[in-house]
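Student: Okay, got some structures for you below.
Where a number appears in this text, it was derived from the coordinates with a stated rule and is not lab data. Fair warning: this is a prediction, and the values are worked out from it, not measured in the lab. Cβ atoms are built from the backbone, for glycine too; each structure is taken alone.
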Structure P
Amino acid sequence: MSTKKLVLNGVMIALVFLATRLISIPGPIPPGIINLGDSVIMITAILLGARSGFVAGALGSALADITFPGGFVFAPVTFVVKGLEGYIVGMVASGSEKEGKNFFLKSVVAVIIGAIVMVAGYFLAEAFVLSMFDTTFGYTFAVTELPFNLAQGCISAIVSYILSILLNKANIRDWLD
């Protein structure tokens, strides 16, 4: 990995952390939140690739979880879910041309799949992890959080798609390569 790519990954980890921690709305049950961290994960994956998407998603989001009261319980789950989200978005978007319908189509499909991965991952994790403490609470919590996770996934997909298109039109990839 080049020094430039290493630095970019570090910057994206920090941006995911900041977008998660600072641009957030509390969910119905703490430590749940709606945030724009997923947008940064998806943009990272589209522009820098699957590995960078995984690293930024897993580390930036898990670090943000650790700083929320009670969020440390979900940090391992977040590491896996957000890492997979970034990796899958990057894989779907990979190889897309810098311009043309192929880039736009792959980007929109990638962010939709990324949002689905995040929503499904958290639903399953919340239902499973929290059911260890109380068998009915885990499922109840997962169902309660589902609309908020869906909202976060949809908002993040829209924001990341628009921003990645704008960044692509600004030829950001020429600087990143």
Structure Q
Amino acid sequence: MPTYTLSRSQIVAMPLEECWSFFSNPANLTKITPPSLRFSVESELPHEVHAGLMILYTVSPLWNIPMTWLTEITQVRKPDYFVDEQRVGPYRIWHHEHFFRGLDGEHTEVRDLVHYVPPLGPLGTWLNTCVIRPQLRHIFDFREGRLAEMSSTRSRDSFA
């Protein structure tokens, strides 16, 4: 089964520290996830990710069927990056790297690199083409729009 890669990059109008503060708070994931996924965090959460943190979600990516997704934050280097990996969930493998790079004191490049292997063996290749990749594009497009909206209309304290 092949490993697929999704890479996305976006410039957001906020300083690096503020951007890190938003993304490293796992509770904020619900703010940038499409409502159609019925995404819900089931774990108690700290205000900032740390290596070893396990986060339990419920999500309905297909046909409104709820699934449990457990991720572990495996690496953190504040304010540069953190990595989450699926421990239980819909993929055979899910490895998501989140990178942050301050540009000019007022803007930050946010880059995501996701490596994943779909479920269901050979059927997963078809699922990736027809369902998974389009769904991931939708999720990241939604996120990009929400981040642009939030960063262009924020007050100094409203983003984190």
Structure R
Amino acid sequence: MSLLKRFFFLPLFIILACLFFFPYKQVIAFYFEDSDRLIAFFPIAESQTFQIVYTHSIHFTDVVETYTIFEKELVLTELMYENFAVGMPSNAEGDEVFEQRDGKYVITNMNRRFQTIDLRIGQVRANHRLIYKGKEVVLGEKIGYGKWVRIVPTRISLWQQLKGVNIIDE
């Protein structure tokens, strides 16, 4: 029995422990402020897109930011909004394309890269939402209104998945 334990159960235990703690799943993670405390996440493949939608605090219309993941970075690929106002671009830069679509202003062909995005989830008007695969999630309801989160493309382990909240596949 001692040989069985030593040569079967012990290696099996070590392999399972490694699998449990090895970061393998590609996700967009929401961390509490600038810590490593995982609050929420959603699984995403590198070529897929997601959107962050919020209500602009000055002109009270929705702004839609479209992102994808490329080489461990968040890439802003498109920006759509309804009014020129404080903080909104009035034209495209470089190879970007500025156009009007259905009464909205759209900047496409964007390639603005971020390792992380810090976001304070709105308490009053912003109504930050995440749209992924046609599903819309109100971030304040899932993470908490007024919270500061750091959005990071990363890989997480099974252990981290159990600690965090999958806000898309609940």
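Student: Can you spot which of P, Q, R the value 20.1, 76 was calculated from, given it is Rg and Dmax of the Cα atoms in Å?
Tutor: Derived from R, not from the others.
Student: Given a value of 18.2 for mean count of other Cβ atoms within 10 Å over residues 79-86, calculated from one of P, Q, R, which structure does it belong to?
Tutor: Considering all the candidates, the number was obtained from Q.
Student: Out of P, Q, R, which structure matches -3500 when helix-only ellipticity at 222 nm (-39500 (n - 2.57) for each DSSP H run of 4 or more, over all residues; to 500) is calculated?
Tutor: Structure of origin is R.
Student: Check the numbers for distance in nm of label points 7 Å out along Cα→Cβ at positions 7 and 71 across P, Q, R and tell me which is largest.
Tutor: The maximum falls on structure R.
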